[in-house]
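As structure tokens, here come the structures.
Read the figures in this text as sums done on the coordinates, not as results from a lab. Please read these numbers as outputs of a predicted model, since none were measured by experiment. Cβ atoms are built from the backbone, for glycine too; each structure is taken alone.
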Structure I
Amino acid sequence: MIIDTLENGEYYGLGTAWTAAMDFLRTLPVDCAEGEYPIAGEGIFARVMSYRTKEPQEGLLEAHRNYLDIQSVLVGSEMFECFPTNTLDVDVPYDPSKDATFYRRPTIGPVRVDVVAGRFLALFPQDAHMAGLVNGTPPQTVKKVVVKVRLDLLRS
């Protein structure tokens, strides 16, 4: 897991796909349309979406095998709960069509991360995550972008 500001994203040395993702995130206008955006060829793309934040008991805890998630908020703020996958019980087995395994949420032990505009959270296969959570404020509408980078493109 990497938590940082977009301005520091270039320092991680994870290859051209990572650089393309960071360039996309730094230049994406806040008023962009929701939907899917291709980035630098096959295996790297972004999804822009809006939704209301929710309580943790309403969320889904997931992890991906083939894609890195880089999540950044454009408008509003949200909290993430993150857990190492090797400490969790599987709720829904891996589905290759969704590149997702869903886990049961434990009652203790999350790393909680607040993400606001200008920050990003990069989540690797070992990082189970629950996004879209309230962070001490009433539920709010969040507009965010998730960049998906196929793992074999990192460091190339």
Structure II
Amino acid sequence: MRIVSFNANGVRSAAGKGFFDWFVAQDADVLCLQETKAQEHQVSGPEFLPKGYRAWFKDATTKKGYSGVAIYARREPDEVRSGLGWAPFDDEGRYIEARFGNLSVVSFYIPSGSSGEMRQDFKFQVMDWLAPILHHWLHSGRDYVLCGDWNIVRSELDIT
């Protein structure tokens, strides 16, 4: 299975710059998108859905045009999940999972924390909250591919 992950920084803007033409050329089975910055009804036109694909979205419900994740797939997943049970995270549209047999493909968009101390604190809360979930997944017997924008850098050099 060929999986592509992409931070769109606005899927409508990316589409206007040829993103979906590029995506089709990748011949991917699954696309994980982060930072869609759109509500699902705003990206329902054919210019946002390449032939042969279906799409599932998790939009931010707290602020329109903010964050959001999506998964595009050639094959219908057995199940799509879009929430991990913590409203502050789920309401920002930061997680969607497509299950194909024993394989889960996840699109994450972790908060950056770059807009101030409150958001940095929220990012750390998210990381602390996610740690036991990821640990559980590791030992669950399922196979996981975790895609996304984790907003983590190894060193200052990575952000210059």
Practice task
Match the computed value 19 of relative contact order in percent (Cα under 8 Å, 6 or more apart) to one of the structures I, II, and report its label.
Solution key: II
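A value of 1.00 was computed for FRET efficiency 1/(1 + (r/R0)^6) of positions 34 and 90 (r between Cβ atoms, R0 = 35 Å, to 0.05); which of I, II is the source structure? Working shown, then result.
Numbers: I: 0.70; II: 1.00.
Value 1.00 for FRET efficiency 1/(1 + (r/R0)^6) of positions 34 and 90 (r between Cβ atoms, R0 = 35 Å, to 0.05) corresponds to II out of I, II.
To which of I, II does the computed value 0.50 (FRET efficiency 1/(1 + (r/R0)^6) of positions 18 and 58 (r between Cβ atoms, R0 = 25 Å, to 0.05)) belong? Could the numbers behind the result be given before it?
Working: I: 0.20; II: 0.50.
The read-out was computed on structure II.
I, II: which one has Rg and Dmax of the Cα atoms in Å, for residues 98-137 alone, as calculated, at 13.2, 41? Don't skip to the answer; put the middle values down first.
Details: I: 11.8, 31; II: 13.2, 41.
So the calculation was done on II.
As an exercise: mean count of other Cβ atoms within 10 Å over residues 114-121, calculated from one structure in I, II, equals 10.6. Which structure is it?
II
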Handout entry: At a computed 10.2 (mean count of other Cβ atoms within 10 Å over residues 26-33), which of I, II
Key = I
Handout entry: Source structure (of I, II) for Rg and Dmax of the Cα atoms in Å, computed value 14.9, 42
Key = I
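Could you tell me which structure in I, II was used to calculate helix-only ellipticity at 222 nm (-39500 (n - 2.57) for each DSSP H run of 4 or more, over all residues; to 500) as -7000?
Working: I: -2500; II: -7000.
The structure behind it is II.
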